[in-house]
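Pasting the structures in now, so scroll down.
Each value in this text was obtained by applying a stated rule to the coordinates, not by laboratory testing. All figures in this text were calculated on a predicted structure; none of them were measured in a lab. Cβ atoms are built from the backbone, for glycine too; each structure is taken alone.
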Structure P
Amino acid sequence: MRRILHVDMDAFYASVKQRDDPKLRGKPVAVGGDPKGRGVVCAASYEARAFGVRSAIPMAQALRKCPKLVIVRPDFGKYRAVSRHVNEIFRSVTPLVEPLSLDEAYLDVTENAWNEPLGRNVARRLKAEILAATRLTASAGVAPNKFLAKIASGWKKPDGLTVIAPENVETFLAKLPVDALWGVGPVTARKLRSAGIARLIEVRSADPGLLRRVVGSWAPTLASLSWGVDDRPVVPNRPAKSCGTEETYSRDLVDRRLMRSEVERMAGEVAGV
């Protein structure tokens, strides 16, 4: 049984800004472009998220939601430096590290340099080392596969640690609404609910033809995930992607960039394409 971790830095771009500028601590902060132009939110602090400020929304809309929002420009040089440091910590534990972006990565710790048999303990120690080295918090999910680990890491943010033991997979799946999957946006979720599919496990009994009409070629993958099946290995040395878009010419373009790339890659890998 594999022990897979998904580690996700908490509000990474905004947290780095707040760490380095004491005046920003405790304030709603958005990292991104000019609200007077076509700037978008690249990242938001948890204080800003309380007002409904989220990544990829227009910065002008973010200001309407939170008039006291503090807007700061991104510093990708600094983000890359911190990311390299965090990944060095990861690779001191296992060579099986797959970065997804500057602020998140999968790790396979089935075998690890600490000879620690419990993924929970590896994750707890990694979180402590990241905090000591960067003064930033991270959330971690521990599970038998990548799909479950990624969902688990977002379960108790910020500074969270969620473990899905193999014997608890079915119980965890039963809790998940169908839109818990990344890539299932509001429109697709509404279509699935209209088809009588509100929870992920309800995909199991759905008519395959109906499912394909709603989600297209992703239907077989979604069916597999409804059983918690994901055999993708952690692939080291995959280039990390960063959120570098500050201006948007089409909201659809931003949505595709943020939501579809991982879904499509995942669908292809699960299907063996």
Structure Q
Amino acid sequence: MLPAMPAKPRVAIIGPGRLGSSLAIELSRAGYEVSELVSRGAGTRVRRLARKLEVRLSRPPVARLDAEVIWFCVPDREISPGARILARRGQWRGKVAFHSSGALTSAELEVLRRQGARVASVHPLMSFVRGVVPSLKGVPFALEGDAGALTVAAAIVRCLGGTPFRIPTKSKVAYHAWGAFTSPLVIALLATAEQVAGAAGLAPQDARRKMLPILKQTLENYCRWGAAGALSGPLVRGDGEILVKHRNILSPIPEAKEVYLALSRAALRYLPVGQRRKLAKALRD
């Protein structure tokens, strides 16, 4: 810990949106005092959260920022400007400041570093959507930044039930792109699958219900056997004729056809498929 840093320091959340609100709730459950929520707007949801946690709700111009840890949970484009605004308020020497961007580095908080704060990027590899507060138990948190801030961050993450790990500064964007493949692009793939289901005569809501059993089993197979062991269907069998039929039926849905071809080619490169040359020809012709 930093000098004079309590074992469970007080935390102020800048930007109680989906991520910030979830963190505030989970920090409170873990025995941390969330001393302040700083928000430009004070909508019903934020006011309700402040009352529930018995937390002071402030706007940036009058924020006290008297906590030991200041955690920025604002959109990426607002981190550096927000830090510059709040740098003019209070004493930063001895404090720790985090932001939770997956792609940006701790350099976004450089203005606070120059005023004596220790800074880090602390990003949970988890999806946060409105109305859901996911458990952070077992969630990996990517940490990058100053040594002192990383020590504090790792202790907080462990108390939340998460798993901290260090990510090199130069690897932040690649790390975030990997994260995109694990959730938002999976959702984009499922939305595309709904469009294909439409070609088979199913409404999106009906398609969503009918996809759930195979999706759940596929994830279970992946968790148990890895990607190679979870692969099934015509790619495993080397059935090029079926791939050609799929290509043709998807022609009226260009985006779906592009996704199908791209993922099939990825399977040929990374996974154990049958009749590799035959499949490559079916995808090429």
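Here helix-only ellipticity at 222 nm (-39500 (n - 2.57) for each DSSP H run of 4 or more, over all residues; to 500) has been calculated and equals -15500, so which of P, Q was it run on?
Only one of P, Q returns -15500 for helix-only ellipticity at 222 nm (-39500 (n - 2.57) for each DSSP H run of 4 or more, over all residues; to 500), namely Q.
Identify which of structures P, Q gives the largest calculated value of mean count of other Cβ atoms within 10 Å over residues 29-36.
Largest calculated value belongs to P.
To which of P, Q does the computed value 12 (relative contact order in percent (Cα under 8 Å, 6 or more apart)) belong?
Q
Given a computed value of 19.0, 55 for Rg and Dmax of the Cα atoms in Å, which structure among P, Q does it belong to?
Here the read-out was taken from P.
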